1. Give the label, chosen from P, Q, of the structure having the highest value of distance in nm of label points 7 Å out along Cα→Cβ at positions 13 and 293.
2. If distance in nm of label points 7 Å out along Cα→Cβ at positions 69 and 317 is computed to be 2.6, which of P, Q is the source?
3. Kindly point out which one of P, Q the value 18.4 was derived from, the read-out being mean count of other Cβ atoms within 10 Å over residues 117-124.
4. Assuming 15.0 is mean count of other Cβ atoms within 10 Å over residues 261-268 as calculated from a single structure, say which of P, Q it is.
5. If P(r) over Cα pairs in 5 Å bins from 0, in percent, for residues 237-276 alone computes to 5, 17, 23, 23, 18, 7, 6, 0, which of P, Q did it come from?
6. Which structure, out of P, Q, was distance in nm of label points 7 Å out along Cα→Cβ at positions 21 and 45 calculated from, if the result is 2.5?
Structure P
Amino acid sequence: MKKEDIVLLNHGSGGKMAHELIRNLFFRHFDNEVLTSETDSAILDVGDGQLAFTTDSYVVNPLFFPGGNIGKLAVCGTVNDLSVSGAKPEALSVSFILEEGFLLSDLEKIVISMAETAREAGVAVVTGDTKVVEHGKCDKIFINTSGVGWLSREKKKISYGTGVAPGDIIMLNGTLGDHGITVLAARESLEMSPDLQSDCAPLNGLIQHVFETGAAVKFMRDPTRGGLATVLCELAETLQNGIELEEENIPVSPVVRGACEVFGYDPLYLANEGKVVMVVAEKDADSVLTALREHPLGQEAVMIGQITENHPGKVVLRTEIGGNRIVDMLAGEQLPRIC
């Protein structure tokens, strides 16, 4: 059987093959305007308002890692998908697929973590489902979470980025790759810096703090699978504007940078679970940066680039040594099972 006839790990990477699967198979059969907009949350008109609705499944390996576990990850991921759409998260559903023989003590640890994270984010788990399969039919536990949140009409453009224009500033609230390298280290029992842990965190409080400045936030996305590079490649392709990044401004911790040098990873493509990419009007950049740095999850926030009329549809990185290179979408699977 040929590779093109079967599902591969690369189809779950969030990169090129994942996009091809979604567009060539799922979009072809589920075709509708809401789905094919490819936003992190579906934006639905409901009465006089708008509802943001999202869903995600979590299969991370290992289940527990420094800074979090599969349960915390599931709540944060869904809260963040709603939040970067400009919505206020309101409620979550949680569904468990459990393997026969899974320790109830580990399940309780995961559920406690989910409950604590939901309370931190100010959302309630209001419905759910549980299935148990025979031993060997799944890897201990898989979790699906869905979420809903209210969205004001003036924030609808954030998901689509339709207000983004040349001159707008791109911001990031902290270091790249912490989650991806933490999961790798836990999986392979690697000895890393004791300070390294996943950045897994709910972002709605940080985002609300930025909204309170009154700044024109034009686009947001959380750079999970496929990392920062994939988010910005998608934005450039959709808008047919260019994006220019300054490598020296992109924050990467020394331990993550060191791991990338050893294993050949590029931090631009590593998964993050507590980071948000924001595009804001140039006139608001300083006030947004200040607001980000006032919040515990944004103390290392930086301006990393700008929207430009040059090289439409492409992302260009100005390197630390003064050259330029094209940043493309992730073409394979750097780290499987990171979320």
Structure Q
Amino acid sequence: MSTNSFAATMKTDVCLTFDVEFTIGGAFSDPANKQPVSERSVFCDVDGESQGLGFILNTLSKHKLTATFFVEALNFHYFGDSPMSDIAKTILAAGHDVQLHLHPCWRHFRMEDWQTQLSSIPPNDSMAERSTEDIREIIQEGMQAFARWGIAKPIAIRTGGLQVDKTVYHVMQELGVPLASNIGVAISPPINSELHFSSGRHSIAGVLEMPVLSYCDLSFRQKKHLKSLTITGSSWSETRHLLNNAVRKNISPVVILSHPSEFVKHRDVQYTQLAPNRLNQSRFKTLCLFLEKNQQHFNVLTFTKGHSCWQAQQEEQALLSVTTGMTIRRMLENKFNDTF
């Protein structure tokens, strides 16, 4: 894209965000034979080299970029504090931002007989449609875990599965958590339609929400199919197109979502058979190089650094889109990558 095409535009903030979480590993569906998986599902070692979190940290370091890692805290109900505490400290030592991620399904392990309770009390992994008291208790458990780990009080939260409703924001405001990235309308549209934000920043009950950017990849008449901007789900041509158009239309920040486990192919839920996901790794490397070389247009920053400049609510933004050709090429690219 030529420099002239960016004339009279402001820099666009870009937030590279990663949800760092352990996996249930099939334990809820087959408790007799499966168990949750901790570090193996985050570091994703292949032949002694981390193709998950290690790959991410090395790539960011190479291009002198920083990212926000939403670290899941409620897994302590099964694993105790040590595994995820050590991972959070590794991320901080590399110079990145650590904020709070919450998957309430881990609370099922509070019951000693959790296996026998699965049929009568199904694990609930949603933060939406809960009482104020329940949400408060869940968030406080996560914050207390951070305190035990020696991690600073979070200033941002991302709910598990991007499942959220207005009550979550009211409790966040009460507990002094000013920022959120809980919305991805193409992944889990909130029940409250007024929360269907596709980009930018929005004040909800006194909390500033930065949704994962969602865009239209296919449309027919008045119907639009939406997709959220992720490394594994969006091609590089789509990502570049969306970033460039965000600059043109002054949409900021652009929040991109990924997980360490997306940079490997795993053939089983226990993460025992892993191979590097070369397509996703290539997409991320190319994105980081692009952002490094286009600093005149993009400001890559963390939620902590953005807190001071994200004080005003941004006006509602037009929904970004990609071409049908880009969508078809991405579908073929992902299908080929999944098959081989």
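1. For this comparison of distance in nm of label points 7 Å out along Cα→Cβ at positions 13 and 293, the top structure is P.
2. Q
3. P
4. Of the options listed, only P reproduces it.
5. Label of the source structure: P.
6. Structure Q accounts for this read-out.
Each reported figure results from applying straightforward, stated rules to the coordinates on display, with no laboratory input. Source: prediction; values computed, not measured. Cβ atoms are built from the backbone, for glycine too; each structure is taken alone.
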